[in-house]
Structure I
Amino acid sequence: MSLISTTQHLAEACRRLAKHSFVTVDTEFLRETTFWPRLCVVQLASPEEAIAVDALAEGLDLSPFFELMANQTLTKVFHAARQDIEIIWNLAKLIPAPLFDTQVAAMVCGFGDQVSYGDLVQTVTKVTLDKSSRFTDWSRRPLLATQVDYAIADVTYLRDIYAFLRQKLEQSERLAWLSDEMALLTSPSTYSQHPENAWERLRNRVRKPRDLAVLMEVAGWREAEAQTRDVPRSRVLKDDVLVELALAAPRTADALGNLRAFPRGMERSRTGVDILAAIERGLARDPKTLPKLERERRTGGNGATVELLKVLLRHVSESHGVATKMIATVDDLEAIAADDNAKVAALSGWRRELFGVKALELKHGRLALTVEHGKVITLEWQDAGGPADAAK
């Protein structure tokens, strides 16, 4: 067990780690009872050592860790980095860079969508991870040796995974393909929590402009309240209650209290007053200024085209060993079906070369899909005269 609990030992370890070209990083945290994640343990490893840091140790200053994360000469390797980076951003307002996310890299290397760390460890090292501490309470002290060993395993095997994936990406000349995804992960806007955007999580639950206007206001109020009180959103109001408020738009305390899902007695509290004020703000909104509501899917009359694009996407994914989600989303396909110049990732950069060009050819009848020996293949067509030859 290698557990650090003092600032001096952390600073010494970070100086050693900074001498290498990369460091693997992971965190253990809790957020079941809070809005903001509570950092409990930090794990770090270089090619020579692996450590765990007790982030809750009395008197511990995490500044040496944050300085290590800000070191521009050191590649920070995470698996599924978003939540870990969110924690670092919230605590220190910095984002680790340069960054290498092994989950994203694995998608580029054909391991499927959102492959788990355990699956990668099994594939690369042939080791089956011990998951007995997976659901442990990381805030309880003292930490057990089994907990620390479990935590450190998340960065020790990550070194092997990083080396394996980086070599595959360099050999296939796909390392640059990660740049767009890393840019998203290293953008502060990815981690900014704006109450005015909270309604977007529930946008498909309303159909009328008035309902949307009220939802925008009550969802924004709940988000701000949850952040201020540092409690989960559901501790303030559950999603179903927000939707009911949007649909019913009660304007008095009595009407508020009569809603089936609304907590009894809350209508007479300060919270009830705040909710009624939010509803009034929503009702006062100009419908012309509201975002457009999406009606089911954006397929319109392009449903058949979208279905063909899905087949093409899977064919390209399997042919090139890249996860479908990495190439294009269903929203991308719907946008392409509707507009040749859609502003989607699938029509730019390496994705356009791999898939986007073929998607447009298929859409306009210059590419056909057929089945040969049980496998989908594409055929290029010469104007309207017939097939030219099979295309890979």
Structure II
Amino acid sequence: MLHIDIPTLEEFKALAQIKGEVCISVYLPVSPLVQNIRANRIAFRDLARDALAQLRETGVDKHKIIDFEERFDHLTGLERDVQDEDKIRKLQRAKPDSFDTFWHYQAHGLAVLSTPGVMRMFRLPNSPKPLAEVADRLHLTPLIRAMTSPHDIFVLALAAESVRLIHAFVNFPPVRLQIPDLPKNAEQATRRPSFHVRAPRGRLQNLEGEKVLLHQYVRKVEQAIHGVFAGLNTPLVVAAEEPLASTYRSLNSYSGLADEMIEGNPDQKTDAELEDAAIPILDRLYSREVKAAIALYDQLKPRRATTDVSYAAHAATAGAVEQLLVDLDAVVPGLVSDVDGSVIYSASDDAETYSVVDEVARRALSTGARVLGARREELPDRAPLTAILRYDFGLIQS
């Protein structure tokens, strides 16, 4: 079973609206293995202490610092590592083992986002770099990575003898979905022992009859799995031999169906083997999407596409960004005006500033832009971001 909490766009927008408060953002790689629970807790505790040290340097009200400290201590749950007797008593009065279940079920990354009134945790499919940041807003770049990077794909393993719908994940075992009304095989769907039998059967006979029965089987499969994809854009890849593959493609109504397929009889492959074949397809799909965005940038620059961070900040603030490619490892410290998006850069990253690239991505995503993560070497001019605009924004780029 997977234990992943990726925020929805609405949740992300709510987090992005938090400004002007004392905000602590902690990210760390964790292990999903039970034997590493204590190591995960210690790693979080150490980063939380770094964040609190930053907070003390800013001169924040002492009571707020104590509130954060107690909350982090409670989440960590390492009572034996606490030396202060008052803290020990408070932890003992708290609900026993209230976070034990949380620490037992981890993924590969953990985000803990806290303000004086709220603390949110997200278990992430990827491993973020360790980070403890204090600012007047939450640091959301690692969440953007989780929301925009490819991490799952559906596999429809379709054969005459069986059919399976598998949810495959990067770095996680596959999950076979149990779907009501999904036929077990062609025989059950057509109520015939074999649609390959070419002896006359009433009005259905020979190749024509086989084609009709095949069509009937695939249509029942498509109707059964159609509801699984409602509201999703997760890619779907078909593992099938001909003519089943072509028949399904002709009946499919899901826009996320990939052109590429897994060839061969899927009955001869386990769920894990199908996942191993699907993940490279997922990577290629994402790579093509990034390359298509870069090609569009080359067509539209300089008036409707830019690699200039300040120009992109103006456009994102105005809701003018259509697509944004971001080096999610880039940190450009500074401040972005909430009024017009003008940027004041800083020589260092501290509690008074935040990452300008993060802020541009946050504003673009919140206004409906398609945001894609990319490596710096993939981006034009090796810039930290590439923005494609909805219209000619009218500013002169510096």
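Things worth noting here:
- Once mean count of other Cβ atoms within 10 Å over residues 226-233 is computed for every structure in I, II, the highest value turns out to be that of I.
- Comparison of I, II by mean count of other Cβ atoms within 10 Å over residues 242-249 - largest value held by: I
- For distance in nm of label points 7 Å out along Cα→Cβ at positions 26 and 362 computed as 2.0, the structure of I, II it came from: II
- Each of structures I, II was scored by distance in nm of label points 7 Å out along Cα→Cβ at positions 18 and 338; the highest score is held by I.
- Mean count of other Cβ atoms within 10 Å over residues 130-137 derived as 11.1 - corresponding label from I, II: I
- Answer label among I, II for the case where Kirkwood radius over Cα pairs in Å, for residues 74-161 alone, calculated from the coordinates, equals 14.4: I
- Label whose coordinates, when mean count of other Cβ atoms within 10 Å over residues 210-217 is calculated, return 22.9 (choices I, II): I
Any read-out appearing in this document is the output of simple, stated calculations on the displayed coordinates, not a laboratory observation. In this text, all values refer to a predicted model and were calculated from it rather than measured experimentally. Cβ atoms are built from the backbone, for glycine too; each structure is taken alone.
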